[in-house]
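Each reported figure results from applying straightforward, stated rules to the coordinates on display, with no laboratory input. Quick caveat: nothing in here was measured; it's all calculated off a predicted structure. Cβ atoms are built from the backbone, for glycine too; each structure is taken alone.
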Structure 1
Amino acid sequence: MRIPLVYSEEVAEAVTAGQPVVALASDVLRSGPDSAETARLVEDAVRASGSVPATIGVDKGRILVGLSESDIERFAATPGVSAVDGRDLPVVLARGTTGAATVSASMVAAGLAGLKFLSSAEIGGVHRGGRRLSPDLVQLTRSKLAVVCAGARHTLDLGLTLEFLETHCVPVVAYRSDDFPAFYFETSGLPSPHRVDDPRVMARAIESHWALGNPGSFLVTTPTKPADAIDDDEIESVKATLAVRISTAEVAGELAAAHAKEFPS
């Protein structure tokens with residue numbers, strides 16, 4: 001059985017031409033009345049950095065690899081669109097219902113579509129007390145993707161999150177920074193295992209990871225810009241959250257474009 005993949009015109013042309021493509025989760029389209037505009041701004045950030053965005057969605061038994069403008073408006077305007085994790089994908093596809101893909105589901109879809117990069121404002125992690133584990137972490141051990149994010153939320157146990165990634169041989173590399181970021185905080189207070197400043201070196205590190213036979217992902221972290229960071233752990237700003245999404249998408253687009261030059265398809 002083959003899972004139906006439907007590429008948007010922009011993404012299909014990019015894949016055919018060997019242009020860099022960055023996958024994006026569509027769960028942002030469930031975040032409120034301005035969610036369609038947020039999704040467009042994130043996509044534009046990827047384009048401005050030299051790559052093509054592919055927002056992932058699920059609809060009518062198909063995985064959409066890239067949403068059209070009408071798709072974005074429809075997803076944002078439809079009440080009750082469910083958030084789809086990796087575990088939910090087979091059931092949502094079988095039922096033919098509409099779903100907004102989370103990070104883990106987007107990783108599965110991006111892998112099926114042959115994409116190499118995914119951007120997310122954050123990934124899930126190990127919850128405090130170790131009582132729960134995000135499916136994002138498990139999928140990072142399974143999907144061959146370069147995932148660019150601003151770390152994970154400071155409310156999680158970020159020390160255990162980094163330990164999990166180390167145990168499962170998922171590289172964690174900070175791009176032009178020293179610390180592991182915490183979403184809209186510049187730093188979690190924890191140092192990153194590695195720092196890389198040159199996008200060409202990052203591209204070679206990513207390819208080396210897979211050439212060594214590793215089955216999982218390569219995690220690139222990039223902190224939000226200092227002007228957009230939050231320093232009060234009791235306040236979450238909608239503006240700051242959008243800024244993180246945009247800055248992460250910019251870096252993902254830049255690295256995907258550099259990777260395409262180093263390793264043309």
Structure 2
Amino acid sequence: MSGNAIRIAERPRGFVRVKGPEAEEYLQRMLSNDVEALGIGDSCEALLLSSRGRVIAPTTVWRRAVDDFLVLTERDLAERLRDELVRSRFATKAEIAVEEHSSVLVLGQEPPPGAVANADYGLPAYELVDRNPPEGEAFAEGELERLRILAGTPRFGRELDERVLPAEAGLDERAISFTKGCYPGQEPVARLHYRGHPNRTLRILALDGGEAPFEGVELTYDGKAVGRITSVARDPDLGFVALAYVRREVPPDAELRAGPRTARQLDLPSARP
């Protein structure tokens with residue numbers, strides 16, 4: 001894909017509206033990022049976490065007006081997100097409801113005003129909600145998955161679930177503010193950030209060609225199990241690329257084995273096309 005090419009892809013999403021005079025304050029104390037810092041039309045990535053700091057839902061928060069926010073998440077998580085926010089609302093003056101919208105992903109162009117920035121694919125990109133995209137070439141789903149893997153972006157149901165800590169998936173760098181006030185899960189997240197380290201990290205792999213390897217394949221190093229593959233996509237130059245959780249003590253340049261295959265680790269800058 002050339003740097004100037006514009007590609008278009010559908011981006012199935014779930015949408016939750018949080019609107020009312022206390023909407024900003026409520027999202028600020030429920031989500032992991034600094035919602036108060038958003039201007040009208042701005043967006044940020046944020047996480048809804050359990051009290052133990054595990055990921056319940058990855059989100060993008062888009063401020064539509066002073067007291068009106070649209071929270072984008074994976075399609076299957078919209079109702080769960082709404083229910084979690086409603087459960088903790090108590091007397092907060094904010095309306096919380098699932099909304100229906102369409103979302104189109106535009107890659108290869110910086111976001112214009114009114115668009116929702118997207119950093120999932122290692123390229124300039126944005127999402128348009130209920131708006132027609134510019135002219136561009138359709139993006140095949142398999143190619144989009146390849147770019148997501150090469151960008152090291154975790155996906156709920158693959159790399160993310162309620163057993164995963166944000167730091168393991170690299171989300172503490174893009175979806176967490178360590179200077180804002182309290183939110184559910186803040187204490188274990190901050191403790192790990194300032195005083196410890198995750199036992200495993202999400203890494204990008206290049207795998208030998210042949211038949212497609214399956215998600216869930218165990219990774220070994222020096223004959224010991226050190227991780228597991230979570231996502232795989234074909235790559236025209238590398239054979240297959242994959243995301244995998246790997247034990248922290250494994251060197252980043254170590255050659256791993258995925259069954260009979262060689263799995264070479266790629267660092268994030270060189271992995272991006």
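Once distance in nm of label points 7 Å out along Cα→Cβ at positions 18 and 178 is evaluated on every structure in 1, 2, the highest one turns out to be 1. When percent of Cα pairs over 26 Å apart, for residues 114-225 alone is computed for each of 1, 2, the one that comes out at 37 is 2.
Work out the source of -4000 here, i.e. which of 1, 2 gives that when helix-only ellipticity at 222 nm (-39500 (n - 2.57) for each DSSP H run of 4 or more, over all residues; to 500) is computed. Please list the in-between numbers first.
Working: 1: -12000; 2: -4000.
The read-out comes from structure 2.
Taking distance in nm of label points 7 Å out along Cα→Cβ at positions 66 and 250 as the quantity of interest, name the structure among 1, 2 where it is greatest. Mind showing how you got there, number by number?
Numbers: 1: 2.5; 2: 5.2.
When distance in nm of label points 7 Å out along Cα→Cβ at positions 66 and 250 is calculated for 1, 2, structure 2 comes out on top.
Given a value of 1.8 for distance in nm of label points 7 Å out along Cα→Cβ at positions 42 and 202, calculated from one of 1, 2, which structure does it belong to? This value belongs to structure 1. Here semi-axes √(5λ) of the Cα gyration tensor in Å was derived from just one of the structures 1, 2, and that gives 25, 21, 19; the source is 1.
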